[in-house]
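Structures follow.
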Structure P
């Protein structure tokens, strides 16, 4: 049985690009599976940077914010970092309201994040 995670992870050297495959990320089980997949990936690959690309995402539950913080904590243990790209104006407001805009670095798209 295949586990649904709703994300794809691509390696670009020592950078991982995490792209979401759904425009609405709110299924608790799917987010939990994605969290397990990401934790496993970080433990095995230890990327220097992980880009979370939200291009095409219109909505996500607060559990996704927890997932980002969890991955950030794991990567920081190895001096890695998490950046965010492709946010719509609505999703940008969520980061601002929660003050997470002070924790993460943002880029307009994954290519811009890769070039930094």
Structure Q
């Protein structure tokens, strides 16, 4: 994959989505609550074989899913700032692209999964 960087990031509170426009012209879509469930930090996902706190959570609170800001991390990722104070998740650009929820990306992943199923 060629080097990609975000050109613009927009959080739409009415749609509850984050849109990221990339240097290759694609715009990824991410449901804000889904982004919190995807948090890759050790606290949320776990480490050393131990599950993180999200493994034992069935529902997130409104503060856990309220996105207040997004900070760049070097030239490789973004860190969302959540209303509950959580700021340790570094979402790499690759991770964000891989988890795009736009219609085209969802259809492509579904087709790839169907092709991989014997």
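Quick notes on this structure:
- Which entry (P, Q) yields the derived value 3.0 for mean projected area of the Cα convex hull in nm², for residues 20-59 alone: P
- Structure responsible for -12500, with helix-only ellipticity at 222 nm (-39500 (n - 2.57) for each DSSP H run of 4 or more, over all residues; to 500) calculated and labels P, Q on offer: P
- Distance in nm of label points 7 Å out along Cα→Cβ at positions 44 and 68 - structure with the largest value, from P, Q: P
- Structure from which 3.3 was derived, distance in nm of label points 7 Å out along Cα→Cβ at positions 4 and 76, options P, Q: P
- If distance in nm of label points 7 Å out along Cα→Cβ at positions 28 and 108 is computed and equals 3.9, the structure in P, Q: P
- For the structures shown (P, Q), Cα Rg over 2.2 N^0.38 Å is largest in Q.
- When relative contact order in percent (Cα under 8 Å, 6 or more apart) is computed for each of P, Q, the one that comes out at 25 is P.
Read the figures in this text as sums done on the coordinates, not as results from a lab. Note that the coordinates shown come from a computational prediction; the quantities given were computed from them, not determined experimentally. Cβ atoms are built from the backbone, for glycine too; each structure is taken alone.
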